[in-house]
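Listed next: structures, encoded as C-alpha cells.
What follows draws every value from the coordinates through simple rules; no lab data is involved. Computed from a predicted model, the values in this text were never measured in an experiment. Cβ atoms are built from the backbone, for glycine too; each structure is taken alone.
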Structure 1
Amino acid sequence: MNLDYFKTFITIVNRGSFSETAKLMDVSQPAISFQIQTMEKEYGQKLLDRSGTKVKATEAGKIFYRFAKNMIRNDELLRESLDKLENVVRGRLLLGASTTPGEYVIPKMLGQFKKKFPDVEPQLIIADTDIILEKLENHDIDIAFVGRKISNDKLESNKFASDELVVIVHPNNQLTKRKTVSLKEIVSSPLILREKGSATRKTFEDMIKNEGFSEKDLNVVMELGSIQAILAAVEADLGISIVSKWSAERDLSLGVIKTILVANTKLARDIHLIYDKNRIITKTQKEFIEFAIKRYSIN
C-alpha cells in the first residue's frame, strides 16, 4: 500500500473534510476518494463515516488511524536512520505553539532554520496551550512551544524565551494620566481576556492569586479567542487587557492603544520548548531544538 494513501487518510480524519484534504495535498477530490476506496477494499472495512457535516473515522477507522500514524512515523525513522549515514537534515518537522509564540516568534525562527536546512518541511499548528499539549501527548506534533511551565515526567521542558506582558488601554483611558496604577485597579477595571486554556490568561490569574485576589474578583466583560480581536476591542475602548508585548507592538507604534505600568508587579512569563523525551528524536528535530535554544533560550 502506498504510504501517501495513509497520509491522505490521516489528513482527512484530522481535517474532517475531503475537499480541504484535496486542497492541502494538491490533488483532486476524486483522487482522494479513490485512495480511500482502495484502502477500504484492501482491508475489508468501512473506514470513514461521511453522513454528518464533518467526515469522521469509524471504529475500524480509529484503529486504522493509529496504525497509519505509526507506519508514517516508522517510515520517517527509517529515512532518518539512512540519512544519518550522509548526515542529512531533511523531512517533516511537526511543531505546535500557543498563540503568542506561534504568531510572533516561531514563524521568523522557522524561516531562519529553513535557510540553513532547505530540505526540511516545517508544519506549524497554532492553538491554545491545552490543545497544543494534547497534540504533543497524542504524537500529532513533535515539539511544542507554550507559555507556561509543564510538570510531566514524560516531557522534557526548556525555558525558551522571556515574554513581557503589558496592560493595554485605549489612549483616552483615565489610567493613562497616572505614572503607575495598582493591581487592585486593574482587577476591578472592565477586562477583556483570552479564553480559559490560554497561557496568557493563566499567567495573569496566577499572578493576581499571588497578590491575594481570586478569579471572582476579576471584572471580565468579554472573553475573546484571539489576540487580534482583543487588540481591536481595546482600540474600540471596550475595556482593558493584558497581552504579550510582542503582539501589541504594532498597535502601540500606531498610537491606537497605550500601556500602563502596574506598581510593584512583574508582568512576565517564560515560553517553554517541550518534547516527549521517551520518543526517538530524529536528527532534524535535534538540529531544530539545538538551533532554537542556541538563538533564543534564556537559560
Structure 2
Amino acid sequence: RGIGDSKTPLIFVGIACAVNIALDLLFIGGFGMGAAGAALATVIAQAVSLAFSIGFLIKKGIGFRFERDDFRLRRRYAGKMLRLGLPISLQEILVSLSFLLITAVVNNMGLVSSAAVGTVEKLIGFLMMPTMAISVAVATMSAHNFGAGRHDRSVRCLWTGIVISLAIGCVACAFCWLYGTALTSLFSRNPAVIEEASLYLKPYSLDCVAVALVFNFNAFFTSCNKSLFSMAHSLLTTFLIRVPFVIVVGGMAGATLFTMGFAAPLSSLGSLIICFIYFSRLVRKLRADAAHSGEADMPI
C-alpha cells in the first residue's frame, strides 16, 4: 500500500479469509474443537497470508532487494515510527474505551436497548469502511507528496478524498434515514431490537457525513507528522462531548436511543471545527515556508 499497490494486499487478505473459513469448517464442524479451533484457524490463515506475502516479495520484488542487513533495528527510523504511531495507537485505545463506557450506560436502559446499540455499531462499522479506506489512501498519497516538498499536491489529495468520502457518507446517511428498519433487520430478527436500532441509527448515521471530513483531515495531519494533534482533538471531543452527552442524556427520565444517537455526530462536529482551524493555520505556515524557500508561486 505504501508504494501505491492496494490490489496485492487485497489478494493476500482474500487468501487469508478463504483459508480461515475452510479451517473453521474443518476444526469446528469436523473436529469439534470449538473456540480453540476458531482461534487456531485464524492464526494459520494469517500465517498462510504472510507466507504468500513473503513469496511475492522474493519473486516479484518492489523496486529494491531485501538484504540480510535490512532486518535490523535502526533507531532513527524506529524513533520516527514511534512518534507517529504511538499517538494513533493511544487514540484508538482510548476511543475504544469511551465506547465501552457508553455501552455500560446503555446497558442500564435494558436488554433491548443494549442489543440495538450493538446492532447499530456493527452496521455503522460497515458503512464507514469506505471512508476509512479513502483516508488511508489520502495518508499514503499525501505523505509521498509532503515528503517530496509538493505540499500543494498533499492538499489536493486531502480535498479529493473529502469529496469522494462525502459522496459516500451522504448516500449512506440517506439510506439509514429512509431504510433504517430494513438495514437493522439484517443483523437482528427481534422486532423490538429492530425498532430501537432504527431509531438509534438515524441520528448516528449523521456521523457518516461528519467523519468523511474528520478521517481525511486526520490522515492529512498524520502525513504531515502531526499525528499528536489528531490524537489530541479526537480525545478532547470524545471525553468532553461524546461520553458526557451519553451519561447526561442516559441519566434523564424518559431517555431514548434516538437522542443518544446524536452523541457521535456532535463529537465529530467538534473535531471538525478544531480540524478546520488547525488546517487553516497549517496551510498558512506551509505557504510562509514556501515563500521563504523561493517557492511562493506554489499553489497551496
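Numbers for the structure displayed
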{"quantity": "Among 1, 2, which structure scores highest (criterion: distance in nm of label points 7 Å out along Cα→Cβ at positions 10 and 258)", "calculated": "1"}
{"quantity": "Among 1, 2, which structure scores highest (criterion: FRET efficiency 1/(1 + (r/R0)^6) of positions 170 and 250 (r between Cβ atoms, R0 = 35 Å, to 0.05))", "calculated": "1"}
{"quantity": "At a computed -27000 (helix-only ellipticity at 222 nm (-39500 (n - 2.57) for each DSSP H run of 4 or more, over all residues; to 500)), which of 1, 2", "calculated": "2"}
